[in-house]
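S.K.: Next up: the structures, one after another.
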Structure P
Amino acid sequence: LLWLLADDFSSALQAFRALQLSMINFTGILAIGCMSAGMLLAMRPARVEPFLGGLDKTYRLHKWLGISALVLAIVHWLWVKLPN
């Protein structure tokens, strides 16, 4: 979030293009982060399970990370394709 706020939208003519590029990067980074965290949980690390409250809650988090990654990937694709 801080990275997004630190972006510079300097000129009014290219403000939408700058916003578009920032959102493309932002949604891509979030999607990759969700996918990476989901893959780490898929390895079933024994040290993480007690921290998350057991295997069933770890599976639930893995599922929601996958859903979030899919939604963010679709939003990322839409930011690339639709405004053009």
Structure Q
Amino acid sequence: MGALLGEDYRIDTVSFTAEDQLLLYTDGVTETRDRTGVFFPLVQHAGQWDTDSPSRLLKQLHSDLVRYSHDHLDDDIAAIAVRAMASTA
């Protein structure tokens, strides 16, 4: 996106091995608040999720966000989870 705006940007490379998962999300996830205005503690919740499959991870994320916000999500939320598969070759 930075290239489209003419700004400097950096590309980071991270090893992604078999069975690793990557969770990408919009700011609506981290800006979800509880009744007192405290932001959703993503790192604390992520450590408790079952990561057997991307779909299960996304269901747990959504469930935690709804519960944390007391069913009052104010912002749009998008998340994608991808999992590296072991090579069959």
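Any read-out appearing in this document is the output of simple, stated calculations on the displayed coordinates, not a laboratory observation. Everything quoted here is computed from the prediction, not taken from an experiment. Cβ atoms are built from the backbone, for glycine too; each structure is taken alone.
S.K.: Between P, Q, which one scores greatest on Cα Rg over 2.2 N^0.38 Å?
M.R.: Answer by largest value of Cα Rg over 2.2 N^0.38 Å: P.
S.K.: Which one of P, Q has mean count of other Cβ atoms within 10 Å over residues 18-25, as calculated from the coordinates, equal to 12.6?
M.R.: Among P, Q, the structure yielding 12.6 for mean count of other Cβ atoms within 10 Å over residues 18-25 is Q.
S.K.: Please state which of the structures P, Q yields -25000 when helix-only ellipticity at 222 nm (-39500 (n - 2.57) for each DSSP H run of 4 or more, over all residues; to 500) is computed from it.
M.R.: Computed on structure P.
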